[in-house]
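Chemist: Multiple structures follow.
Please treat every number below as a calculation from the coordinates, not as lab data. The structure displayed is predicted, hence computed values, not measured ones. Cβ atoms are built from the backbone, for glycine too; each structure is taken alone.
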Structure 1
Amino acid sequence: MSTTAPTTTTISVSGMTCGHCVSAVSEELEALEGVEAVNVDLNAGGISTVTITSGKELSPAEIGEAVAEAGYLVVANEA
């Protein structure tokens, strides 16, 4: 029986300014298959850090599409 360790992806998202923004982005990302948790560090400077923990590797494209669906833009993607 093998267990895969969760994958953590950190992205920077522009335009998030309030709790509603956090909810919208979190909801879209949590809908992706395998996502276990989403943690948002809302930055007053306009670029927020979002950490996604998932049971499988997520592609930058699917993350970007989910964030765009919420109305925001991924400006940086880190491992």
Structure 2
Amino acid sequence: MEILLWLVPPAAVTAAAMAWAGWSGRKGRDEVDREAALARMAAALSQEPPARATGVARPRDRSTGIAVRPSRRAPGAGPR
């Protein structure tokens, strides 16, 4: 029976989470007028989107899937 004691903390946390979810999801909390919310959404959707910064597009490097580190030796130096 002692081997099942490790189940007590997860069961307690699960029960606490279920109680919190039931309490926070109860009906009648912070009700919003549906018509007012729809009017706000329609006003937000009818606005012009903000201008985007246009810059010079750099060509994308083609990925080969292999990571290659640059060499730190001086150019022209032979193998060690």
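Chemist: For Kirkwood radius over Cα pairs in Å, the calculated result is 12.4, so let me know which of 1, 2 that is.
Modeler: On the way: 1: 12.4; 2: 22.1.
Here the read-out was taken from 1.
Chemist: For distance in nm of label points 7 Å out along Cα→Cβ at positions 7 and 71, the calculated result is 2.9, so let me know which of 1, 2 that is. Intermediate results must be reported in sequence, preceding the final value.
Modeler: On the way: 1: 2.9; 2: 6.4.
Label of the originating structure: 1.
Chemist: State the single structure among 1, 2 that was used to calculate helix-only ellipticity at 222 nm (-39500 (n - 2.57) for each DSSP H run of 4 or more, over all residues; to 500), giving -12500. All intermediate terms of the calculation are to be shown ahead of the outcome.
Modeler: Values: 1: -8500; 2: -12500.
Checking each candidate, the match is 2.
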